[in-house]
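What follows is a set of structures to go through.
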Structure 1
Amino acid sequence: MASKKQNLRIAFCHPDLGLGGAERLVVDAACELCDHGHTVDVYTAYYDKNRCFKETLTGQFSVTEAGSCFPRTVFNRMHALCAYVRCMLVAMWIAYVALRQTKQYDVIFVDQVSAAIPVLLLLTRSKVLFYCHFPDLLLAQKRSGIHGLYRWPLDAIEELTTGQAHQILVNSKFTQGIFRETFRRLDRQGKVPEVFYPAVPIPMDDELAEAQRTWRTVLKPELAAFMEGKHVFLSINRFERKKNLALAVTGFKAMLEEHCAQPGVADSILVIAGGYDRRLAENREHFEELMDLVAKCQLQGKVMFVQSFTDAERGALLAASCAVVYTPTNEHFGIVPLEAMAAGRPVLACNSGGPRESVLHGTTGLLAEPQPDAFARAMAQLADTSRAQTIGKLAREHVHQKFSRQAFGDRLNDIVRKLAANRI
C-alpha cells in the first residue's frame, strides 16, 4: 500500500450515478480527492451522460459502467435484491481491473449498497471505506408478510456486510444515532461510525450576481415569465413520495388563505423542481398525484412543476427565488438546504433529521413541524423580502464556515491517507 506521502489510487463503487444527494456527495468526494493529487476511478451500475452531474463529463476522473447487464427489477419488484447483485458485479469488475492492471487500489469508497464489501475484501487487497447515507432496511417498507420474508435476509446481509468495512462514515449525527439503534450488534462490537458531513461548492459573489442578472434567459421562457415579479418559493427534490412534496403544496395553499394580509404573500408562487426519471414508476405516478393535488387545491396559475434541470438552471432557479422549501421528514442529512444557503437563500425545513444540524432556526432559516399550518406560518415570514434577504446573508456565511468543499476535501484526504497507511 501507499505511504503517507504518495498519492493514492482510489475507486468508488456506486449503484446509480444519476442526480441525487448521494450522487452529489460521491461526485464531490471524487473531485476533491483528485484535487489532492490522487488517481480516482468511479464505477457504477448505471450512468447516463444526459442525466448526470457535469463534473462526471470533464475527465478529471474516469466513470465506468459495469453490472448493468443485470436488471434493475424483476417485473418491477425486488429492487433491493437487484441492487445488491448489480453492485456485487460492479465490485467484481473493480477487482478485475485491478488484476488486469496488476496494481491494487489503495482505498475503495463504497456507499448505499454494502453487499459489495465482502466481494471487494475477497478479491482485492484494498482498504474499504463505507459511507452510510441511511440504513437501507429502514427505507424499505414491509408491505406484507411475504415481503417481510423477502427483506429479512437482505436486512441481515446489510448489517453483516456493513460491519466488514475497514471504516464507516455517516452523513449526520442523526444518522449516526439511527445507525447505532438499528445495527445493535455492530454497536456492541464498538463499531461506531464517524460523522462526515457532505459539502457544497460556495459560489463567488460575482457568480451570484451574474445568476441574478441572467436567470430570465437561462430558464425556459414560460417558466421565466411565470416567476417574473413574484415572490418565488422553490422546492427542489426528487419526485418521490418519501420527499413529502405534497406538504409544499398544502402549506402554500394554507399560507395564501390564512396569511394573505402579510407582506409578499398575495404575490407568492410555488415552483416545484425535481429529479424525474421516466424509468422509475414512482416518479411518473407521484408527479401525476401532485398535479392532481394542485388541481384539487385550485392552485393552477400559482404552482408550476419543473421535471429535472441542468446545473445552470438550478442556479437560475435559486437566484429567482426568495426562499427554499424543503419538505422531507427525518431526512438523513439533505444537500438541498446547503445549496440554498450557499446561494444566499433562507431555508424552511422540517424540524427533524439532518436539517436540524445544518439549518440554524431563526438565523439561517426556519424549522417547522411537517404540518400545512406550521409551514404556512413560516412561509409567510419568508415572503417578507427584507427578512428573507437578511436570513439569506447569514445562511451563506454559515455554509461557508461549516460546509465548504475545501474543508470537506481536506478531511476526506486525511481519512483516506490514514486508512491506506493502516492507521485506522
Structure 2
Amino acid sequence: MNLKTLLFAGGALLSGTAASAGGYQVTLAGQKNNGMGGVGVGLSLDQAAMFYNPGALAMVKERGVQLGVNATLARQAFRAENGGTQRELQNTTTTPLNFYAGFGPAEGKFRAGIAVYTPFGSKLQYADAWEGRFALTQIDLKSIYVQPTFSYAITEQLSVGAGLMILALGSVNLQRDIPAQNAEGKFASIELDGKAERKLGFNAGVFFKPSSMLSVGISYRSKIDAVVNDGDVTFTNLSNTATPAFQATKFKATLPLPATTSIGLGIMPTEKLTFGFDVNYVQWSAYRNLEFQFNAPVNGATSSTSKRYYQDAVTLRLGGQYQVTDGLTVRAGGAYDNSPVKDGYVTPETPDADRITGTIGASYKFGENFSLDFSTQFVSLKKRTVTQQELLDNNTTDRVAGTYKTQVIVPGVGLNYTF
C-alpha cells in the first residue's frame, strides 16, 4: 500500500464538499446575504457586516443581536473511470451557525461587536465498498471562529473597521479502508481524529458611501494555518501479519485557510430597492502540499507529502433586495465560483469544480424589534473528471480516477433583535 493514499483524506481538514464556495471555503455567514448571492462587502445590511466588511459596521443604523443557522444538504455521485456502478454519497446534513451582537451609542460614530460563525465544516459518507474506499469512506469536520470587532465612522460617508479572528474550536475525523484483510475477510480501516490548535488572524475593511444611491467597500481576511499537533490514529481489523507495519498512534498536519480580498459595490436606485455586486479573490495558491507526520511507522514511513498545487480563484456575486411592505423584504441573487483545484489534482474529500449558485430569501418584521430572515441557496457543481493518465502524469496516484457530480441545497433561517 502506498502511504500517500492515507494523505489526501486529510485535505478536508476543517473543510467539506458541501461548502457554498470553491475549495473548502464556506460563505454562509449572514442570512440576508445568503439570499442575495452572498454579497455584502459594499453594503451595510446588518450586524453580519462584521464578517463581510467590518468597516461597514459603523454605518449599520440599528444595534442588535442576531442568530442564524443553515442546513447544507449535499448529493454527490461518482462513477469510476472504468465504468461500473454509480456511487452516491449517503445522505448528509451539516448546520453552519452564525451569531452577531453589535453595540454602540445610538448617535455615536463607533460600533463594537462580537461575531461567532462556522466558516469551515462538513460531514460526508460515501457508499459502502465504493471504488475510492481505500482513500476515504467518511469525514466529519467542525470549526468555530470568534471575532471581536470594532468599527469607526471617520465621516458621515467613510468608515473603517477591523476584527480579530480566533480559530476557537476545530476538529476533524477521517476514516478509510486499508487494502489488507484479516482472518475473517474484513478490510482493515484507519481513523484520524484530532483537534486544531487555537490560531489568530484578522479581518479588516473600509466602507465609503458618497451618496444615498451608491456605496463601495473593500475587505481583507488574513490566512490562518489550521494545525493539528496531537491527533489520534486508530486501526481496526488489522491482521496479525499487518500489525507490525501500522504502529502510529499520533499524527500532525497543517492546512492553510487562505487569505481573501473582496471588493463590493452597492446601488440603491430607490429607498426600497438595493443591488449588490461583490468580487472575492482567494489566495488558494498557499495550499501547495499536504504533509503528514506520524509518531511511528505507517507501512514503513513516518511522514509523507501529497500534492495539492491549488491556484488562486475568483468568485463573482450579484444580488438584490426589495422592500415590498414595511414588514416584508424579498431577495434574490446568484454567484459564479471558479474552482482552485487543477485538472489531475481532484480528490474525493474535495471533488471541487466550477460552480453556479442561485439564491432566494425574505425577511419579515413583526413588532418593533424582532424580525425573521429566510434564505435558500441552490449550488450546482459542474461534472469533474480526473483520469488515470492525469494522475500518472502529475504523480498524484494517491487519489482515484473517475467523474464526480455534486449538488447542494442550503436552506437557512435567522432571528434578529434590534434596539
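With FRET efficiency 1/(1 + (r/R0)^6) of positions 165 and 253 (r between Cβ atoms, R0 = 30 Å, to 0.05) coming out at 0.90, pick the structure among 1, 2 it was computed from. Source structure: 2.
Each of 1, 2 could give helix-only ellipticity at 222 nm (-39500 (n - 2.57) for each DSSP H run of 4 or more, over all residues; to 500), but the derived value -14500 comes from 1. Tell me which structure, out of 1, 2, gives 22.8, 76 once Rg and Dmax of the Cα atoms in Å, for residues 125-236 alone is calculated. It was calculated from structure 2.
Kindly point out which one of 1, 2 the value 4.5 was derived from, the read-out being distance in nm of label points 7 Å out along Cα→Cβ at positions 37 and 293. Source structure: 2. Each of 1, 2 could give mean count of other Cβ atoms within 10 Å over residues 365-372, but the derived value 19.5 comes from 1.
Can you spot which of 1, 2 the value 23.4, 75 was calculated from, given it is Rg and Dmax of the Cα atoms in Å, for residues 197-324 alone? So the calculation was done on 2. Tell me which of 1, 2 gives 15.5 when you compute mean projected area of the Cα convex hull in nm², for residues 61-268 alone. Only one of 1, 2 returns 15.5 for mean projected area of the Cα convex hull in nm², for residues 61-268 alone, namely 2.
When relative contact order in percent (Cα under 8 Å, 6 or more apart) is computed across structures 1, 2, the figure 16 traces back to 1. Each of 1, 2 could give FRET efficiency 1/(1 + (r/R0)^6) of positions 117 and 221 (r between Cβ atoms, R0 = 41 Å, to 0.05), but the derived value 1.00 comes from 2. Source structure of the calculated read-out (Rg and Dmax of the Cα atoms in Å, for residues 53-100 alone, 20.2, 59) within 1, 2: 2.
Bear in mind that the values in this text are calculations on the coordinates, not laboratory data. Since we're looking at a predicted model, the values are computed, not measured. Cβ atoms are built from the backbone, for glycine too; each structure is taken alone.
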